[in-house]
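Participant: In structure tokens below, several structures.
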Structure I
Amino acid sequence: MSYKFSQATGRTKRSEIRELLKWTRKPSVISFGGGLPDASLFPTEEFAAISREVLEKKGYLALQYGTTEGENEFLDAISAHMVSFGDQVGRENLCVTTSSQQGLDLMAHIFISEGTPIVLELPSYLGAIQTFQRNGADMHGIPMDENGIRLDLLEETLVKLQRQQRLPAFIYVIPDFQNPSGINMSVERRKGLLSLARRFDVPLIEDSPYREMNFSGTVLPSLWSLAEGKGVIQLKTFSKMLLPGMRVGWIAAEPEVIEQVVKVKQTTDLCTSSFNQLILASFLNQGKMRQVINRAIGLYRPKKDAMVSALAKYMPRGVTWSKPDGGMFLWVVLPENLDSNDLFMTAIEHNVAYVTGRPFHCDGSGASTLRLNYSFPSLENIETGISFLGQAVAEHLDRKKA
């Protein structure tokens, strides 16, 4: 049989990260690779009780097909959740998704045709890069500094594309504790980004899975709130703050965008699990989400501090790293003569794994970078694993000198 696959299939590659992480199955390997929540946070007993109650009282809804936009009870619950973090939103602005990865997929289908220019941060989330690439996007990466995407370079790119009559379909950013860099975009940078987007009439896609996970206690205003919901599409998920296995997220946008989202979603999965939505609605309405978020912050902050401390203790001179104040990741920059992909197998030999940095760069750069996750490993494994990683880096540096 001769199969004739689509161009989109041909552009879709296996995740380099997923392939590398196969090595982490070695029992002795300490992995800083995945973006996994600490499983001790999972409220299994509460969810067991809520699931039973939902089935007993609302089984006729929970086990049935639902509306594409989402169950009204859940839409009201996530609206209240967003309002509690400063984002005003109504039902007409919302559509539930099967995780925020589906939100990215829907954005790609709605906005990207073959050769459509888009702008994103450099580095950026691998799952977004893969999705946009599959749809044939012409991606323009804009470097970042400690305050977020560089507006001077963004303006240069927008002017260039405008002269070519090829303004981007959107600018994709992760303002809060960005994956992979851990950078938290400053308020001034957020306002400047909104100003540029409005000047060039380009929508912003704000991917926001980590905003609630703020260690400082000061949650910065979202692009959605700063823009009062105009010209910004926000992607949200419960996977990072609660339960990735539930696969529930949502999109907040202006009604005209939500209409397009609903149409395209109906061609993919018809609707997201009503059962999961009703469970989460009850959990949110009982105020338990805030409790989980607070527990997560209390657990992740010392883990991040331990990793930063261990990096300072074990890394050779010339290695630098970010010091995030929230989220799940920090970013390591090696000396330019080191390639994190070449280093990977040496690290595995030292029983430690990480994620290489190049896949997070839409332009193929980033060879000397890597991402570390601190939310999942234990404090003991963080100390031990970073010491192993330091040994692996030192070995490679010695080889370069030889």
Structure II
Amino acid sequence: MMKTVILQAKKAKEASIILRNVTSKQKNNFLLSLSKLINVNSDAILKANKRDLLENNKISNAMIKRLELSGISLKNISKEAHNLVNFPDPVGKVVSVYKRSDGLIIKRVRTPIGVISCIFESRPNVIVDVALLCIKSGNAVIVRGGKEALNSNTILLKLIQKALKESGLPVDSVQQLEDRRYEAINELISLDDYIDLVIPRGREELIKSVVMHSKVPVIKHVRGLCHAYIDKYANIKKAVDIIINAKTSNPATCNSIETVLIHKDIAKKVLPKLLEELFAKSVEIRGDKTVIKYSPKCIKAKGSDWSEEYLSLVVSIKIVNSYDDAVKHIRKYSSSLTDSIITENIKIAKKFEQDVDSAVVLVNASNRLSDGGEFGLGGEIGISTSRIHMRGPMGLEDLTVTKYVVAGDGHIRK
């Protein structure tokens, strides 16, 4: 029998109270158990994932790439669960200590947020990532994945809850919203007595809807329109290699670049090789009036292309007259998720770090590196562009907050 939204929220709240007091060993046992269960049940998981792919055969190629699992991806998911054991438990970590002259000791200590709701689309690996990070950081979570990944998410949830049970943790610590009505999402995120934080991941429309209807604080990024700027002092080989990786390694992800800006003084040196490499990777190029002169394969960019998140093998390229013009363009069109500069000029690199106020700013590195795993966080529950709590890839510590623990000996306020 389907549980109501309010009942699931209450059970998550009860589980979160228990999780605050479980040991690091219990949490790590869960990680190890789930890692093993994913390996043992990989065939069943892939079978469920194949059903999702067959039932959603009209979705876009970008969506298919996000939805599809493989033997290799499952091994990587299992490995991530195992590796997270080696990360320190953030709960109880003392951030600072202040001892007053009268002996009063004031500590700031990390504590779980409580109950998190994660609403996402397509990628079935997300349900595992969310479960791993939430349990390790002492939080309960209710997930709501997209209908296109329902079979994959359901079997993965069964394994997650089996691992919870084997580790002596509350099974309701990780739940999937059972009411599949779209309205149920709005009901869940309005339960501010039970839900402490909402993290939406997916289409711009989904995230905006969550922000509009939630009575609970939301950490999000609305979209991933990312830029790479090739400065006039760039190393040509570095520039080409970085752009190719940032656009083609996985174009369906939010940290893939959508626009390349090139300083006019280096355009003649970098564009021929860059276009050659992009075309070799089957990338469609939409360029400004200068770029399209370099190849008849280039398509004239429209004004809307500079604000387009393609999430596919399409990229916009624009020649800029100066560093300031590049920064001006980024400020106007960037989603503030991750933007990069390629330059050998240290002063310009430092200036870019200050001038571009994105959650992640990279110098001579691919935007695709903007990831919790790559940053040594043990994974991520999402990449935040919100200006509260934290920004950038959200790892274990970002799923905790601090509280004050004050120890006295009969102290009173005078």
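Each value in this text was obtained by applying a stated rule to the coordinates, not by laboratory testing. Predicted model, so just to flag it, every value in this text is computed and none were measured. Cβ atoms are built from the backbone, for glycine too; each structure is taken alone.
Participant: Assuming 1.29 is Cα Rg over 2.2 N^0.38 Å, for residues 212-283 alone as calculated from a single structure, say which of I, II it is.
Facilitator: Values: I: 1.29; II: 1.42.
The read-out comes from structure I.
Participant: Please state which of the structures I, II yields 19 when relative contact order in percent (Cα under 8 Å, 6 or more apart) is computed from it. Mind dumping the intermediate values first?
Facilitator: Values: I: 24; II: 19.
This value belongs to structure II.
Participant: Sticking with this one: If P(r) over Cα pairs in 10 Å bins from 0, in percent, for residues 156-299 alone computes to 10, 27, 20, 17, 17, 9, 1, which of I, II did it come from?
Facilitator: Numbers: I: 10, 34, 35, 17, 4, 0; II: 10, 27, 20, 17, 17, 9, 1.
Structure II accounts for this read-out.
Participant: Please compute mean count of other Cβ atoms within 10 Å over residues 132-139 for structures I, II and give me the label with the greatest value.
Facilitator: Details: I: 20.4; II: 26.4.
Comparing I, II, the top value of mean count of other Cβ atoms within 10 Å over residues 132-139 belongs to II.
Participant: Quick one: distance in nm of label points 7 Å out along Cα→Cβ at positions 4 and 316 came out at 4.8 when computed from one of I, II, so which one is it?
Facilitator: Values: I: 5.4; II: 4.8.
Answer for the origin of the read-out: II.
Participant: For mean count of other Cβ atoms within 10 Å over residues 44-51, the calculated result is 17.2, so let me know which of I, II that is.
Facilitator: Answer for the origin of the read-out: II.
Participant: Let me ask something additional. Thinking only about FRET efficiency 1/(1 + (r/R0)^6) of positions 164 and 204 (r between Cβ atoms, R0 = 30 Å, to 0.05), which of I, II has the largest value? Can you show the working numbers first?
Facilitator: On the way: I: 0.90; II: 0.35.
Answer by largest value of FRET efficiency 1/(1 + (r/R0)^6) of positions 164 and 204 (r between Cβ atoms, R0 = 30 Å, to 0.05): I.
Participant: Let me ask something else about it. Quick check on the output: 0.20 is FRET efficiency 1/(1 + (r/R0)^6) of positions 84 and 348 (r between Cβ atoms, R0 = 35 Å, to 0.05), derived from one of I, II. Which one produced it?
Facilitator: Values: I: 0.20; II: 0.40.
Derived from the structure labelled I.
Participant: Assuming -12000 is helix-only ellipticity at 222 nm (-39500 (n - 2.57) for each DSSP H run of 4 or more, over all residues; to 500) as calculated from a single structure, say which of I, II it is.
Facilitator: It must be structure II, since only it matches.
Participant: Just checking, which of I, II has the largest value of distance in nm of label points 7 Å out along Cα→Cβ at positions 180 and 388? Don't jump to the answer; show the numbers that get you there.
Facilitator: Details: I: 1.9; II: 3.3.
For this comparison of distance in nm of label points 7 Å out along Cα→Cβ at positions 180 and 388, the top structure is II.
Participant: Suppose you compute mean projected area of the Cα convex hull in nm² for every structure in I, II: which one lands on 21.8? Write down the numbers at each step before the final one.
Facilitator: Details: I: 21.8; II: 24.0.
Considering all the candidates, the number was obtained from I.
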